[in-house]
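Novice: The data blocks that follow each hold one structure.
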Structure I
Amino acid sequence: MCGIAGVWYPDGAPHEALVDLTHRMGAAIAHRGPDGVGSYIEHSSGIALVHRRLSIVDLSSNGAQPMASSRGNLIITFNGEIYNHEELRRSIGPGVHWRSRSDTETLLELISRDGVDSALSQCRGMFAFALWNRSNRTLTLARDRFGEKPLYYFHTPSSLAFGSELKAVTAIDRFPAIVDEGAQFLFFQRGYIPAPLSVWRDTHKVRPGEIVELQFRGHRLDLVKREYWSLAKVLASSREIQYTTESEADEAVEAALSLAVSEQLAADVPVGAFLSSGVDSSLVVRFAAQASSHALSTFTVGHFDPARDERDAAREFARRFGTVHSDIEATPEMALAIIPDLPSIYDEPLADTSALPTLIVSRLARRSVKVVLTGDGGDEFFVGYQSYLSDDWLPRWQRALALPKAVRGSAARLLGGITPRFAQGVARALGRSAGMHLRRPVAAQCDLVGALLRCDSVGEYWRTRYARWRKPPMRCRDSHALTGIETLQLLEGFELTRMMMAIDATEVLPGDLLVKVDRAAMSVGLESRAPMLDPRVIAAASRVPCALNIASGAGKQVLRRILRRHAGHLYANTPKKGFTVPMRDWLRGPLRDWASDLLSPNSLAMSPEIERTPVLACWNAHLAGEYDATSALWTVLTWQAWRRTCTANP
């Protein structure tokens, strides 16, 4: 795990200028690699590659980067881990003079032999890298299957800048820091900015499972993208080979997950694990404790609310599994101390309140270990979210699709015309006590139903149903902001639950959840690994019918049955909580002054594109206890905090 960055000026650049750039870009991401820094500069080609090292495998100088292949024609700066690199190294066979035990060197020689696409199809790991081919003057950027590792790039016809984090890209001279209005629109809808967009115009993310290849042709730096892996294709190929019994599914998933956890324990530094009271992390910890050669360290964060605090359950799990356990309480005072750091840690707005406890537990873990395993991915592949099970609107919407589009449109217009004032009258008719609590939700619910009736695909339904602001409070609109979800034609005919999980896995997982963990952990030089995202686990999960994962209104039955065999009934049935904080109450209490400042007229003036009236109405209703508006408000607050910290030209 490291930080990478670089530039390419195909017409060439002075050596001194490239040296200066590597220093600035490397310094911007020093936290990702505190153990060393390296650079490769080829001023005649205008290429400069930067590497900040977090030493995990082969701690010697032999593993330093940027690294050249044995023939010297390939130069790579690599971030991540190739977990099966020893197996791949053996497959390469004799003829290579190995200089290190590094997985980076293995990847280089595999690419040299098989090419980039074939090499990546053989790798199990998380990664982002830039590869300079000196022979054909081609620069290749690539990212792992689920986007565990980040990679941004800013491309013009005459230059390229890339980096693990935006702060490395924006370190170049004359970076045009102009907010992308479409990205902002999507952020207000979702709470994150999905790939390939970034908060800055003309600066993009490499998509998960994507290769971006650049060549200089005819005085122009051409860019070509191609996909080397697709979840939709994996699911489609598994459609005809589904498991038919619980035992068949359980055995396949357990075998794959056990292998993945064991493989991801490999490191030359201490490895630990995040442990919540949920099934995913508990199962990962169970297999890790079993496979580890030493007592595994585990870490939990909780808070004062006993209904959501996971510490007691995590301690019991730790005792059962024999881990060395540490936990910490997240307090409002901690939140107020951390909040000013979030914009610079994440570089672009991320409206996930669990970023706070994730950062707190990462700082705790870094005191003892350099690597942690997580349970990320279990929900998206084993029917983990309650929304998959209790969204009553989904089957109703599917039935409504049978109606003519004109009929649905008329009903949508009727429902959309129900005003808050009319809803208030209805609520008052139900009783004064109900009036305050029902008048806003009734109008909003009618408006939502009307919007759902206009949806013609599962992707549109998903975007509308779970939007933080379905109608973002913005004056500006941008055409590409409305495209949102990628079309999933390969999943046509799949059951709705499978399609919803696929959208979450390709949108929310890489856009929000993995970003949250990566930046929080790497801000303190901690590597996070997600065994649930191992290709073997995904392949097994894709063959499990949703029915085998659902029982008595609860999902993840395959994982629960596996955990039950290893730890007993009590441990396998703990309700999901996750690393959370009571933000609803904190915004009404200890964080109220901070939020009020960001929502003041002077602060809102920093973002003239935001419409103040709906934002302030939402804030006042939340303070009055009319309804819980945390999700919508945290989006605005995160944007405002980012504006204040990261842009001088609102």
Structure II
Amino acid sequence: MFYYEVIVGTASYRGKEALTYSSEQKLVVGSIVDVALKHNTVVGVVSAEVPKPSFATKTVTATADIPPLPVELIELASWLSDYYPAGLGSIGQQFLPKTISQKASLPRPDQQQRSATSATLPALTTEQQNVISRIKKPDTYLLHGDTGTGKTRVYIELARQTLSQGQSAVILTPEIALTPQLAHNFQSIFGDQVVVTHSRLSAAERRKVWLQILTSSQPLLVIGPRSALFSPLKNIGLIVLDESHEPSYKQEQSPHYLAGKVAAKLASLHHATLILGSATPSIVDYSLATQKQKLVLRMQQLAQPATYSRPNVQVVDLRDRKHFTQKPHLSNELLAAVGASLQAGEQSLLFLNRRGTARVVLCEQCGWQAICSHCNLPLVYHGDRHAMQCHTCGRTYPAANTCPICRSPKVVLKSIGTKAIVDEITTAFPGARIQRFDTDNKKSERIEQHYEALRSGKVDIIIGTQILAKGLDLPKLSVVGVVIADTSLQFPDYTADERTYQLLRQVIGRVGRGHRESNVIVQTYDPDNFVIQSAIKGSWDKFYTHELSQREKFLFPPFCHLLKLTCRRASSTAAQRKAEELATAVKAAGIRVVIDGPSPSIHEKVGNKYQWQLVLKAKQRRELLRVIDMLPSGWTFDIDPTNLL
């Protein structure tokens, strides 16, 4: 009889140690097995062979007839459990499909043939050649390339080199919506060597892709969101985080990992090259790269021949209503630009980082505001459904035609969303083909379903939230309108300025890429704001220096590590008391941290529970891990949070 430690792939197991099972069959580390856990059978992976334990063990139920997981993934799981503390079952979930048939349908040999293509690539620019030539050894590189400078072309060339050496590559994208465009760019060159994986595939599709990757005898190029890091790839030579600044690279559920940190560890285990690519690098990444003397590769030259100049940017003051004589939220200047683009057969993009029709529903007579009874948060009005919805818990309420308190009909809608912009632009240009993209879209309406229509110009006016600010290259786009540039500045968070700069710079970068003459109209309540002006001018160095000084002054990353602790209780008083007790206990334990709070969470009430939080700052990350170890029940934590909302 042999004995093995097994990492199970189910969140129902919350223990921190691997479980021990016996087997009459000799197994190797990485073997995929079925094991009994309480009354269920779950998938697991053998992580180590151990001596016979002093306690009785259950027997491995079955062993899958497939290759073992690469040993690097087992080591990554062990590291992850230490660096981002979580139940080992939830960590195992990242690496394993929910089920694997013991008679798994392995890809046939003909399914693993790799077709070559005759697609031609544009010649590398001088800057692109320089960047590639400086990547001489496995290490971490920060590729700071302005929008339109051809970062994807660099990724393709690096992937070509990697595959030619018999090694695999992982290309990450922050959003599933961007996967089709990225996959198309790589598939046109590498054909069937490209494998796409993401959570919107069905369970059967994800299992099939997982098995294809595990059983492949050829190097592959895997494209997907952050979860693609856990693909069972062997011999990885290149990992790329495209749009590496995006907060969606942070996992909000347990384990609360940052994809950049996991990618760095995976690259280290494989002795691979890691590329962090962005037009607007994160303050933390840029600062750490400088501190650790990592190469920062700068690209500022447009990849397209410079037939067209950079876009003409015009700022419109939202406070000056003489600019808004035709529509309440779309300036005369913006409407004129959109009209001109329509006449020229070109596209326009209108960006507003707010969903719905109105963010605030209130009574002008008595001041009543529509609030979710479950979460105590403002409801958002959706004009297309004539209903109000809470975007925290999802509850829907009938639209309020009269005030429920004073019965006044003076119920008004404030603070517009994307649906209101659709209404205004439709009446202004009734014959235009208009499409809205935000997280309210149904499956058939998502941007990944319409990418080819957008690229080919079958949509005249594109309206949406931050989904549109990332990575899209639309050759027929000539106008970008930012409806309200100040929305993200209003968030009470230390990342608000950085996020505003990134969003504005990214959305402005959808034009001025060398395809055609273009115009940008930025509407704002604060035209002279330092962040907005920096984004419009592309003054990265100036913005970075200013933001870094603010982070140092108020002790935020990269000058400390963060831990957000949240307590939920039936009453606000009870939650506050528990938070105060924990703060006292942390201080008494002599842990070297700075404690901010306790304070009510931004979303103070969720699911009939009240939330209070503590924010802990530490120079040494291990001090925060000590706090996590001493957390009483009823607390949740997020280490390395990308925001404190």
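No value in this document is a laboratory result; all are computed from the given coordinates. The structure displayed is predicted, hence computed values, not measured ones. Cβ atoms are built from the backbone, for glycine too; each structure is taken alone.
Novice: So percent of Cα pairs over 39 Å apart, computed for just one structure, reads 38; which one of I, II is that?
Specialist: II
Novice: Right, next: Out of I, II, which structure matches -12500 when helix-only ellipticity at 222 nm (-39500 (n - 2.57) for each DSSP H run of 4 or more, over all residues; to 500) is calculated?
Specialist: Among I, II, the structure yielding -12500 for helix-only ellipticity at 222 nm (-39500 (n - 2.57) for each DSSP H run of 4 or more, over all residues; to 500) is I.
Novice: Compare distance in nm of label points 7 Å out along Cα→Cβ at positions 240 and 408 across structures I, II and report the one with the greatest value.
Specialist: Checked I, II; max of distance in nm of label points 7 Å out along Cα→Cβ at positions 240 and 408 sits with II.
Novice: Next up: Hey, FRET efficiency 1/(1 + (r/R0)^6) of positions 32 and 472 (r between Cβ atoms, R0 = 30 Å, to 0.05) derived from one of I, II reads 0.40; which structure?
Specialist: The value was obtained from structure I.
Novice: Work out the source of 56, 43, 41 here, i.e. which of I, II gives that when Cα extents along the principal axes in Å, for residues 400-551 alone is computed.
Specialist: Computed on structure I.
Novice: Taking distance in nm of label points 7 Å out along Cα→Cβ at positions 40 and 592 as the quantity of interest, name the structure among I, II where it is greatest.
Specialist: I
Novice: Suppose relative contact order in percent (Cα under 8 Å, 6 or more apart) works out to 16; of I, II, which structure was it derived from?
Specialist: The correct label is I.
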